[in-house]
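No lab work stands behind these numbers, since they all come straight from the coordinates. Note that the structure is predicted; figures quoted are calculated from it, not measured. Cβ atoms are built from the backbone, for glycine too; each structure is taken alone.
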Structure 1
Amino acid sequence: MTPCFHPRLVNGPFHDPALYIDFLYQNRAILFDIGDISALTTKHIHKITDVFVTHTHMDHFIGLDYLIRLFLGRDKRLSIYGPPRIIDNVAGKLSAYTWNLVDNFENSFEIHVFESHTDHIEKAILKCHNLFQKEMCLEKAPFKDKLLDEDEFSIHTAFLDHFTPCLTFCLKEKSHINIKKDVLDTLGLPSGPWLNQLKTAIRQQEPDNYPITIKAKSSDDSQGQKTTLGWVKQKGLFTISQGQKIAYVTDIGYTQENISRLTSFAMDADYLFCEAAFLEEDSQLAKKKCHLTAHQAGLIARQANARKLIPFHFSPRYQGREDLIYKEAERSFTSS
């Protein structure tokens, strides 16, 4: 099975948190947290459409300035999702700069900010051509746990505690449509964006006579090869299985309420990216700073029945000893 979503940490375990999730065959990516993202290429940054911020401590939020800098002068809409006060946090960053020349930009760049509360979401829009002045949307949308809902996937969140509200996120693929590469090759069909259009038609349960245009990404043929969804089904080009689940959690205390919410939220995740700031021998320090130990991260992953645990966000006190954190997390994750 070829995954549609490819998650990777932008930085090493001792540096700022940021999880980059690339979309297969799409010019798109999203971010969970936005610490220092200078390690990403400009090409990868330009693919980002949505940023999900757990909380606005500097190491989780400082990269927004760099992202905005690279988006200026482009036709772009950036959506930012975060905890209470995220609208003021984003507006505050933008108000620190002078925008007297942006009237000359021909392109339109907008930032849409969605602020999560336990029962509703507030929204603000900040437009480059309006000098990034905050425009509040008056309607407050009811909210439970779903931040984004698209044909292919949805993004969910839950409130946890870090002595301040801290969000956890997961991406849920609604179903995985696997293209059989051997059948594709046997039929002499190209890979490319047309496969995403095919998957959309399948998810929306279009009729068998629904038109499908087969076209290679680099093809000079502007028309492409015409066929139908029914023909594709007949050729056995795809299978449907359970979709991916990618969960991300950082900066929480090991409290009963946090763990109860998190294990339910991350249940059966294919990937659980979980902070492991301290070793268990320093658990009292972890408690004081409202972080997890590697042992606690492993326990959470095991209780959530995660398939793979990826520890990150280590305290710099363990520089050169990171192998101890990985081993401690793995022991508590895999022990029966």
Structure 2
Amino acid sequence: MMPEDLRTMLMFDWLENDLLLTITACAPASSDASFRRYFRVMTPDKQFIVMDAPPTHENIEPFIRVAKLLTQSRINVPTIFQQNLTEGFLLLEDFGSRCFLDQLNEITAPVLYQTAFDSLFKLQTRTPAQTAGLPHYDEPLLHRELAIFDEWFLGQLLDIQIPAAVWEPVRAILTASALEQPSTCVHRDYHSRNLMVLDSDSPGVIDFQDAVIGPITYDLVSLLRDCYIAWPEQQVERWRNDYFERLRQAGLVHCDPARFKRWFDLMGLQRHLKAIGIFSRLHLRDGKSNYLGDIPRTLDYVTAVCAAYPELAGFNDFLRGHVLPALSLVEAPVPGKVEVPVLSRVEV
């Protein structure tokens, strides 16, 4: 059922009176972790996606700008057919409703991830970092993202405070590791909910408007240590090592595998801390409590990485001594995806 509100009335007015489309059906297309909404609209001969991005909360210009950039890099992103900057609407190509998350299993994963690796490689090799005009993943941005974990997860959700003597070394380690990596175009949300399974030129890539120039491991760890589906660590290592070799042969990295692994692990830690904070904020501020169910899996990634690096021992002790017991008292929905069996080797 369509929600009846001012935004949908504005949307129909734009579609029918300005664009002169005959709308035969309309339904919500997907949920989003932001203020954006998406609707699937049908006409007598075609169907589209309409992005509803209220101008008071969302700016659609970055989406338009990045879509053009990624199209030039031959990334398959939705075509923008019409735009309404004043009221915050876009008429987009419909990539359907089959995202990776809903299609992944031990049989489909090798092929699906191969297409994701190929698309990511195009993103990193064909998008010129120096002239892309994208913001940089710099120290202030890294610190702002880590602050989301501290404020919303520790402070707001769990009502606990982390000692500065524990938190400051973590921020310093993660920031230094991110900034020493080679820079490339970073999608920033390259995971199973934002990759669409298509009949041709798959995957379709969505939710790219926050793209930046940043660490080369960021999108790879987003994909392989996905907050919404977990793979056995041995499989993740094989995928990571194969993709590292692809980057090395292309001249994008000049380090050894051990250095790349450290970058990958610590980049994942930074991303997962941010994600846990965002999931908490979505629950507390926006009433989207289903994301609470993804915190335990994401926190498992965090504790596993902390246990592997002696310099993070103090943070690991804090997590196990204070955070995990407090989180166990928070009621959360059961997550939709769990660990899956080990897969055969996938060559990248």
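When FRET efficiency 1/(1 + (r/R0)^6) of positions 106 and 266 (r between Cβ atoms, R0 = 41 Å, to 0.05) is calculated for each of the structures 1, 2, which structure yields the highest value? The structure with the largest value is 2.
If you work out FRET efficiency 1/(1 + (r/R0)^6) of positions 98 and 298 (r between Cβ atoms, R0 = 25 Å, to 0.05) for 1, 2, which one comes out largest?
The maximum falls on structure 2.
Looking at mean projected area of the Cα convex hull in nm² for structures 1, 2, the greatest value goes to 1.
Thinking only about distance in nm of label points 7 Å out along Cα→Cβ at positions 10 and 186, which of 1, 2 has the largest value?
Working: 1: 4.4; 2: 3.2.
Sorting by distance in nm of label points 7 Å out along Cα→Cβ at positions 10 and 186 in descending order puts 1 first.
Largest in distance in nm of label points 7 Å out along Cα→Cβ at positions 282 and 314 among the labelled structures 1, 2 is structure 2. Among candidates 1, 2, the computation of helix-only ellipticity at 222 nm (-39500 (n - 2.57) for each DSSP H run of 4 or more, over all residues; to 500) that gave -7000 used structure 1.
A value of 3.3 was derived for distance in nm of label points 7 Å out along Cα→Cβ at positions 194 and 258; which structure in 1, 2 was it taken from?
Working: 1: 5.1; 2: 3.3.
Matching structure: 2.
Sorting 1, 2 by mean count of other Cβ atoms within 10 Å over residues 138-145 from high to low puts 2 first, with the largest value. To test your reading of the models, identify which of 1, 2 gives 1.16 for Rg/Rh (Cα atoms, Kirkwood Rh), for residues 154-249 alone when calculated. It traces back to 1.
Please state which of the structures 1, 2 yields 17 when relative contact order in percent (Cα under 8 Å, 6 or more apart) is computed from it.
Details: 1: 12; 2: 17.
Going through each structure in turn, the value belongs to 2.
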